[in-house]
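Every read-out reported here was derived from the displayed coordinates using simple, explicitly stated rules and does not represent laboratory data. Everything numeric in this text was worked out from a predicted model, so none of it was measured.
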Structure I
Amino acid sequence: MGRADRPALLHRAAAGSIVLTTFGWINAGTVRGDLAVAERFLDLFLRI
């Protein structure tokens with residue numbers, strides 16, 4: 001769960017989740033901290 005009083009931290013546990021996220025099939029990973037900041041960061045990536 002995210003908390004707005006902490007900076008965003010994204011954690012990808014497996015290489016497969018990175019591949020699936022890159023291809024736009026899922027948005028995998030664990031977000032800790034500010035969810036809005038994490039979502040803005042994830043939106044910067046070009047989906048294949």
Structure II
Amino acid sequence: MLLDGTVPDDELVEMLRHSYQQVVAGLRRADRERLLAVLGEDAPPLP
């Protein structure tokens with residue numbers, strides 16, 4: 001994907017959020033909890 005302005009910012013944010021959720025959902029519970037502990041309040045909400 002080229003970030004040349006042709007894709008609206010809100011659509012990029014949604015694609016990144018979806019990708020993050022897919023990756024986090026695939027983590028083992030211990031790894032997911034460790035990641036969320038590191039990110040703290042900066043962690044995006046999970047479904």
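Annotations
- Structures I, II, by Rg/Rh (Cα atoms, Kirkwood Rh): label with the highest value: II
- Among I, II, structure where helix-only ellipticity at 222 nm (-39500 (n - 2.57) for each DSSP H run of 4 or more, over all residues; to 500) as derived comes to -19000: II
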